[in-house]
Structures are given as structure tokens and as C-alpha cells.
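What follows are several structures.
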Structure I
């Protein structure tokens, strides 16, 4: 049976997500603190931020070569939505667990317990987001991924189109 994460559309999205993160790492190293964001699809990724066409082109190819050279950790990024989703889900689960216990009328009196449970869940979830990126939402293995084109969409957006055979 084939692993769901290896289905072509999912795998290409994971690879593009990894390349998106690696590109952001490369661009951030050039100018630390520069606000950048991305969004991946099965066919490429969007890059949002104030960067020139030349910077994007150089960073995308550098990121791809570095990933292909074994620097797979570049596919993991601390600003990834996977980290935020993992933390939010953990905090919600902690809070709901505390709220589901005991008398419904006394819920407000358990507010301090809810805050402690949510905070503890956030602390526990911190290492889970990067692990989920590594094993589920991104891939540092580019396989046969190729860059088809890089184009500017507007002043602060580029689209990097990719393909896999």
C-alpha cells in the first residue's frame, strides 16, 4: 500500500513547501529581519515580501542546490504555519480537557486551570511543529523537482512554478 504522503500531488506540495522554506532561509540570511511569507501548491509556491527578481531567482536556485546537496534541515522553518497549527491545537485541547471536567456551573472558577493547561500544552507542542514539518508537511528530498519559471506577480509577490516527472 502506498503512503498517502507519497501520492504525486501531496508529495509535490511537500517538496514545494520545503523549497519555499529553504528559499526563505536563504533570503533571510542575506537580510535578517526582512518580513517574508510563502504558500505552497502542488505546482509551485508563492513568495511574499519586498525582494527583487534577481534576489528571488538566486535564492530559489541556491536553495534547490543546497537541498539537493543534503542540507535538508533548510526545509524546516520556525515561522511555518504547521508550528502555529500544532500549538493552537495543543492549547485548545488542553483548555477543552480542563473545561470538560467537573461541574458546568463552576467553569469560570476553573479559568486559572484552563490557562495553566493551555500554557503547558503550548510548551509541550513546541518541538512537535518542526517534527510534523519534517515528517508530514514538507520534504527536504527534492527528487526530480525542477524549476519551470519564476515570475513577479506584483510589487511584493513572486510565483515559483515547478514540476516533477
Structure II
């Protein structure tokens, strides 16, 4: 009888673990982006490839980017338990450069088809802002816009990519 509370606690924890995050609709915000993609600049030049995958029972999303020139970057997206917001950690092989690693948080979600992440980084000890907008165009196309700002008021577009789903 003295082990009954431990057994109950173990069974309860196993059930939580087995459910993961896949039953929570908030964890499906990035589902439209899951898949393998060819990414093109707005003028149609191939910018690279990207693979977006759900991981850890739906509790995280990973991004594996390879540019057309061969450089690589990886992201981990997750929901922060404290803020209850999606967060992104981005790291490249040039992590020592100001844009080689970034952390962003979801600042706006529009009808599960537009997500806006924003964060800061420092360039020459000056605070800068970085914003990424992901927009679902249809089930086989996503648009990504990356912008930067030195004052968080005026923004400069640094990348606009069209994701086309790889169908094979």
C-alpha cells in the first residue's frame, strides 16, 4: 500500500508523456509549414532547400536549411511554458556573426496561416530587431519575409522567399 502513490504518479506521468503536445491545437500553428521545400527568391532564383519537421510528440518543430551556396542553418521552435508563446532558436555555421544565431518569439498569429516572430540581436554593440513572417499561400506554397530594423519602427526587407513543396 505504501507504493500505491508512486504507482499512481508513475502511471499519470506516463499518460502525460504519451499524449505529448499533439492534442493541443496551439501546437499545430506551424503544421502548414511541415514538409520538404524548395525555396526561391521573389525573382524565381533558387535560394535553397528547407526541411521542416514535427518532433518530440509534436512538442517541437525543427528546421534544416541549406542555401543554394551550401551554407546551413537549423532552428528549433517550441512553446515556452512561462510565456505560453512559440519561440525560435536559429543557429548557423557562422554563429559568431550577429545574424548567425537568433532567438525570436511569436508576436502575432493570424488565423493559423500567418505567424510573425520577432527578436533582437546586437551589431557592433547596437541593438537591432529581426522579424520573420511566415504566410501560408496554399497547401503547397508558403511565403517567408525576413526584415531587420535598427529602431523597431522602420523595417528593411532582407529576404523574401517562396517555399514550394517538394512533391516527391
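Observations, loosely collected:
- Structures compared: I, II; top value of Cα Rg over 2.2 N^0.38 Å, i.e. the largest, recorded for I.
- When distance in nm of label points 7 Å out along Cα→Cβ at positions 20 and 84 is computed for each of I, II, the one that comes out at 1.2 is I.
- Which entry (I, II) yields the derived value 19.4 for mean count of other Cβ atoms within 10 Å over residues 60-67: I
- Label whose coordinates, when FRET efficiency 1/(1 + (r/R0)^6) of positions 124 and 156 (r between Cβ atoms, R0 = 35 Å, to 0.05) is calculated, return 0.45 (choices I, II): I
- Comparison of I, II by Kirkwood radius over Cα pairs in Å, for residues 100-147 alone - largest value held by: I
- Among I, II, which structure scores highest (criterion: relative contact order in percent (Cα under 8 Å, 6 or more apart)): I
- Here distance in nm of label points 7 Å out along Cα→Cβ at positions 52 and 108 is compared for structures I, II. The highest value is that of I.
- FRET efficiency 1/(1 + (r/R0)^6) of positions 28 and 116 (r between Cβ atoms, R0 = 41 Å, to 0.05) derived as 1.00 - corresponding label from I, II: II
- Which of I, II yields -3000 [helix-only ellipticity at 222 nm (-39500 (n - 2.57) for each DSSP H run of 4 or more, over all residues; to 500), calculated]: II
Throughout, read-outs are computed from the coordinates displayed, never taken from laboratory work. The shown structure was predicted, so the numbers you read here are calculated from the model rather than taken from an experiment. Cβ atoms are built from the backbone, for glycine too; each structure is taken alone.
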